[in-house]
Structure 1
Amino acid sequence: MIRKGSVVYCVDNTGVKLVKVFQVIGSRHRRKANLGDFVFVIIRARNLKAKNMKSEKQLWRFRRGSVHRAIVVNVNSWHYRSIGIYIRWTQNAVIMVDRKKTPLGSRINATLTKEFLTTFPAIGSICDNIV
């Protein structure tokens, strides 16, 4: 689970490296986000050598301190499947999305679960690794 104030990795190709979670979307008093939850994030670090960060529009859109929506794709806690298997990742990770819940990047550099992809098919179409 990801708590408010956690610094997590961004695993899409938007050029953002690290983001800080400051609000979990869904309730005012919710403090923890789990797999598939939407969060508001603040950009902490960028990868300026990324291919899509060459344009001036991308540099301005993803500047340090700007606020964006994201969806949690990997959590460093146990995820239970209905067939009796537990899955765990080594790091917490998010993907940047817009208001319509479509990803802002065109590629995802992380392993996603089948349950996650059935919930969000638009994200599943640009992902390579599925568990």
Structure 2
Amino acid sequence: MQQTQVVTYGIDGVLAERLRELAQAQRFWLRETSQFSACCSLIVSTAPSVFVVVLGKDLERELALVEQVYACLPSTRTIVVGETDNPALAGLAWELGATYALFPPTPVEMIADLIVRLLPVSNS
């Protein structure tokens, strides 16, 4: 049986540490990426259960990736994280296929609960 995977792009610091702890507690494989090309390769080769992307480094490429995941991997749930309150950008993320658009004022700490809810039931 294949282990459940969560792929992240652009997550660092305290949030990354929280997700590592969550992965250990929930027993899923957390694949962290910070390079765009590595992220693309990983998503194509692993088809993760959940994909988490933080917007901000290259919006055009990041949003194109959200759209690609939605089109090519319909069973993968995508969480888009914005660092500033931007309703238009959150709406665009939804339109491109994000399962959740997590932007302020919603606290980013909610991401752990979202990931747990999106994981396959058999993983618990």
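No value in this document is a laboratory result; all are computed from the given coordinates. Please read these numbers as outputs of a predicted model, since none were measured by experiment. Cβ atoms are built from the backbone, for glycine too; each structure is taken alone.
Here are a few things to note about the model shown:
- Test item: log10 I(q)/I(0) by the Debye sum over Cα atoms at q = 0.12, 0.13, 0.21, 0.22 Å⁻¹ calculated as -0.43, -0.51, -1.30, -1.41, pick one of 1, 2: 1
- Value -13500, calculated as helix-only ellipticity at 222 nm (-39500 (n - 2.57) for each DSSP H run of 4 or more, over all residues; to 500), assigned to which of 1, 2: 2
- Given 23.4 for mean count of other Cβ atoms within 10 Å over residues 9-16, calculated: source structure among 1, 2: 1
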